[in-house]
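Dropping the structures in below, format is structure tokens.
Nothing in this text is a laboratory measurement; each read-out follows from the coordinates by a stated rule. Bear in mind the structure is a predicted one, so any value in this text is a computation, not a measurement. Cβ atoms are built from the backbone, for glycine too; each structure is taken alone.
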Structure P
Amino acid sequence: MNMEMKQTFRWVMGVAALSITLGAASCKKDDNKPDQKPDENGFTVVRDDLHGEITEGEVVLEEGTYKLTGKLIVHDGAKLTIKSGVVVEATSATEMANVRYIAVAQGGKIDVQGTQSNPVVFTAADHKPGAWGGIVLCGKAPINRGGEAISEVGDLPYGGSDANDNSGSIKYARIEYSGFSYTSEKEFNALSFFGVGSGTVIEGVQAYEGSDDGFEFFGGTVNTKNLVTLNTLPEVGDDLFDWTEGWQGSGENWYGKRTNGGNRGVEADNNDANHMAGPIANPTLKNITLIATGSANPEGSAEQQAMKLRVGTKGQFDNLVLSGWVTGFDVEHDEGIGYVADGSLKATHVRFIDVATKAKGKKTDGSAADVNGIFTEDESATGAGNGVDAPEWAQGWTKGL
């Protein structure tokens, strides 16, 4: 190779090396880019400091753990998407004003994309009930508190006239250590439905070791499938499932179990101020297992009912397994007694296991009423699918069963 060719070769190789160096630097910069560009929707995702208000566009959480350091609100027109396998961990709250929770306001949407083998987990750094708030959904579906109300946690409006309203989708998620309490009357549930419509998809959600209710429905028309509530820790939780304010949706495959000194399997109301307020709560439930064991069934307890049905709720329930409760069905108030009589409050195919009193009733004036007509028995009832044992559909994504 002559001298001129050697010089040309060295120049070409130098340019190539410079290109490789610049390319590597460019790749390194891309690898360290922020989770979300703030100029895309005005919200910046910071893994170790997740909080704030999403007001537009879509924010996506994908891969790994995010530290929830305050409230995260999804507003009208915005969307929060959480990919399978993501962990959202609430940090310790030192002040009541800084409680950690996730709320979806009217018109906002959440899309939790967990899978049976790779669920999304909402948890807390402190592994104890009440360590953080929980998840709050607020929709535009009918309630019986008037056209619109303000949620007891989150202070967001809810209710309206759109029975088909859509707050998004939550699939295969576990909500752990929820139930932060402002007062004895104002506490977060694991998952709260405030006027949530039937366009919302809820399928495969576990409430694990919360200090208040696992799931509570405040009116609305949302339908649910494959829900699990499990409470075992000494801290007393409230009810496994709860509804009020005219919920008219459905539940299929509910499995609830407690071994601590908490309250009821189901607490069901229509409207405590006006028992006849419409729309009247009238959910349809099928394939339900409710279990109380150990200290969850103390001698003489007044609140250990599998299903407490009061202040005017209706309901149709089928294929139930009720195990370990002091009372199976406890019906209160004249309206409920009347609904038992006319069949609009009815449970069919019920299996009782270690239930001392299958049904009891109390009129509004406090006198006793015969409500044994509320149920029909069936020793072959399977409840959530496997009697008192964990159902197959709960395998792979739940904890502690």
Structure Q
Amino acid sequence: MSPEPRVLAASELAVGMVAEFERDITEEDVLAFAALSGDHNPLHVDAEYARSTNYQGRIVHGAFQVGLASAMLGMYLPGRNTLFGAANARFSAPLYFPCRVRVRGEVTAYNEEERRGTLAVVVREHSSLVTTAEIVASFTLHEQRRDEVGVHPAARPDGATDRRLVLVTGAAGGLGGALVADLARRFSVLALINRAPLDPALADAPHVVALHADLHIPGWEERVRAALGGRGLYAIVHAAWPGLPTGGLLATPDDVIDRQVAFGTHETVRLARLLFAHSTGGGRLIVLGSIAGTQRPTINAAAYSLGKAALEHTVRLLAPELARKGVTVNAVCPTFVPVGMNRQANERQRLKEAALVPMGRLCAPEDVTGLVGYLLSEEAAFVSGQIIALSGAQL
């Protein structure tokens, strides 16, 4: 007799919820899976052949382990009301059988309004605790049909399902948070966060889903793809940046310089590839640069200036390639904004920066969100490859 699945309401789910289960995997299980799937590869079913390979024994199908993720979704977390949407899997070690496995699932993204989320599932061999599979699965929630007249979730009058999807990196930062708050009024927002959590007001906001992802660690693309759940991606706003190291290049460690330049080059290119692959046409890539890039490089923050300058050249070079799919790419380069990395600046520093601006004030988050909003609009469909300074008339 099959166990009863866990039943969680949409309002009960939250990022960070965890569930675990254990099960034995026998030879009969693997052979039955081979028969059902049609995958009779001898590495799984022929003991003599498997012993002659570098694996030296039969191993469990990778798809079998994806099935364990399905069991986690459908039976444990979120449980009965879940529909498996998409999965990205990585198999880091062979799983030999017979064996016992421990399966752990954690909700890493969830939007109650849209009833969508992402579950990170890890499969470990029980005795050694060696991780054999990491599966990032997207899910949606369904409900039992009722006889009374009501509004079907897929046709809600608020039009949530019709909203275009925008991914924002660095969503927990000062400018990133301002962008998420502004964009959520018109778009569905997938907010990427790393070390810091998303502002509670934004985390509870309709049309916002938070997703933990470190752009500097390989594999973040798979997490994002799973979170998309098959939806098209309209735009990416790249607001993440790895800090503001001070000092000249001669005194800055190589790894610090590498990380700054990587965010302006490698990570930006990876984001462009993601958008190019998932855009349905007419997409937008907007990156946050700085006036400290090529317009006013700063020797006291030389690695930062180098990274932001590299970002500008990356934008220019990407523009012709992305144009093949109708995707634009532009850089918004503000002067000193008193949030995020600059939030600890004292009043003297703020007055000093404001004195350099002919308009007589500092750049505000609203200046940035306003320009980003324009670049996301249809009116900006022919604007691409541009480095736009928010300088307040500074030369």
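For this structure, a couple of remarks:
- Structure responsible for 29, 11, 10, with semi-axes √(5λ) of the Cα gyration tensor in Å, for residues 207-270 alone calculated and labels P, Q on offer: Q
- A value of 0.40 for FRET efficiency 1/(1 + (r/R0)^6) of positions 103 and 311 (r between Cβ atoms, R0 = 25 Å, to 0.05), calculated from one of P, Q, originates in structure P.
- With helix-only ellipticity at 222 nm (-39500 (n - 2.57) for each DSSP H run of 4 or more, over all residues; to 500) derived as -9000, matching label from P, Q: Q
- Structure with the greatest value (metric Rg/Rh (Cα atoms, Kirkwood Rh), set P, Q): P
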